[in-house]
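Please treat every number below as a calculation from the coordinates, not as lab data. If you're wondering where the values come from, they're calculated on a predicted model, not measured in any experiment. Cβ atoms are built from the backbone, for glycine too; each structure is taken alone.
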Structure 1
Amino acid sequence: MIDDASRNARGLNRRHLMAGAAALSAGALLPRAAQAQAKVAPPNLIKAGTLVMSMNPTLPPLQFVDDRGQLQGMRWELGNEIAKNLGLTPEYVRIEFAAMVPGLAARRWDMINTGIFFTEERSKLMYMVPYERAAVSFLAARGNPLKIEKWEDLAGRAVSVELGGIEERRTREVDAMLKAKGLAGIDIRTFNNFAESFQALRAGQVQAATAIDATAMFMQTRGDFSRAVAGLFPQVATFAFANKTLAEAVAGALNDLKKSGYYDTLFDKYGVLKIDSPTFKIEGPGPA
């Protein structure tokens, strides 16, 4: 004989199963609905309804992690708005810069969102969409006690920089320029990310650190360091993609954001330089 408690338990289980089945059915409809609204879908994305972006969040105010461990910054905000325009959910993979291009080729993410600088060599490896202008700065200890005021003053100094980025390349170019003038070169010390590079300067292990202008200004304004040399090697920063269809869709989203005023408002908010071109498009040949 089944007692009242058993009947109640069976009824409760049945209600749970029915509720679970209803939730599963509703959940199964969500990807189809999202996919129907999305402007891009697999195989042009690695995950339906989602724009997966790589980011190294060590460059305030452009990309960083706040005290609560949340991503913040201009590039994070712009990435979110691009995803929204495309009808996609933004998803971020936090990764060191040196791993980004290989990870893009391996389809670990759809898009590099870290302000990767345009070069002819890179434009043959991936589809690049310029959206920002930036230059290189050299930070010094707060107050600039060594009086580093021009790139020649870096002769014989130890300089920290993130491994693998254009900042490292430009630091090596300054090293070559110094040697060409008969001056001592730079003791270049590479680190996994900018946070480690800045920490080396903070700890007195180096006399300068390489960064982009916006980050250098932010660090100076915050009182961490002094922006000793600024405006070197100005060039465009880009988003990068392995898939041409997605690259074109993101360029279209940027054009929409430009027309709406969002792009100008965001860049003015962060003091970031806009590109000269009136429209956004793929630059360079892309992968062969």
Structure 2
Amino acid sequence: MGALRLGRHEFPADATLMMAIVNRTPDSFYDRGATWAEDKAFERVERVVADGAEIVDIGGVKAGVGPDIDAAEEIGRVASFVARVRAAHPDLVISVDTWRAEVGRAVCAEGADLLNDAWGGYDPGLAEVAAEHDVALVCTHTGGLTPRTNPYRMEYDDVVADAIRATVAQAERAVSLGVDRRSVVIDPAHDFGKNTFHSLEVTRRLDEMVASGWPVLVSLSNKDFVGETLDRPVGERLLGTLSATALCAAAGARIFRVHEVTETRQVVDMANAVAGRLLPHHATRGLA
């Protein structure tokens, strides 16, 4: 594993990072608009920073089906908020979840460090923006879906091979455009362009994505594949999420996009300690 460079911030090769979700939307599937109001969103930022999150991921458009939000409205929701967070937290990595180059350019101007392209290069200009502003980029696998559409009877000969092929191709293109190789991350994108069996297989074989050499981000928190596997509604998926998180951490994932920072950090650290990548905080049992 190599060092990570996320905008103005650098992290060593053994670092695992918590990316806390901050929704500037009134209709998020999980928090149902709890951080739609700007002050509520800022309170969320303050809370997750106190919990130890190294990254906040700010999103202005619900990932799923919903009312159309144009680029101007999305910019209005996130750009000035990025500026507010940057002023308050100069050492925090600020990510913005968007697929639009126009939005990417606006938030980079306000201090964003990372563009989380959740829709797999749908707008090829977003990678160009990352290169122009010397920021990091997340490259995702969505099976070619149009943004904000649900998967329907998606079929792959090998979903993991397809995810590796697509994300690595995006990553190599970004580097060819001028994005620092240390600043490109790949994400199998659980649930996006996938049914539950696909997402379970990606989780089981995540080590193959890690073996590509690119740092891997996973976004597992409260996803439908967890809910369908355990027959649990949104709001009752924490244990399932953490179980999948432990497997992904053991496989070598580097960044975890989460709702619950404290719980996820403990699971990731425990998995990495078992894997021999992290020393216990202290170890006196049987020694003193």
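If you rank structures 1, 2 by mean projected area of the Cα convex hull in nm², which sits at the top with the largest value?
Across 1, 2, mean projected area of the Cα convex hull in nm² peaks for 1.
Quick check: 25 is what I get for relative contact order in percent (Cα under 8 Å, 6 or more apart), calculated from one of 1, 2. Which structure matches? The value was obtained from structure 1. Looking at structures 1, 2, which one was distance in nm of label points 7 Å out along Cα→Cβ at positions 80 and 280 calculated from, given that it came out as 5.2? That value comes from structure 2.
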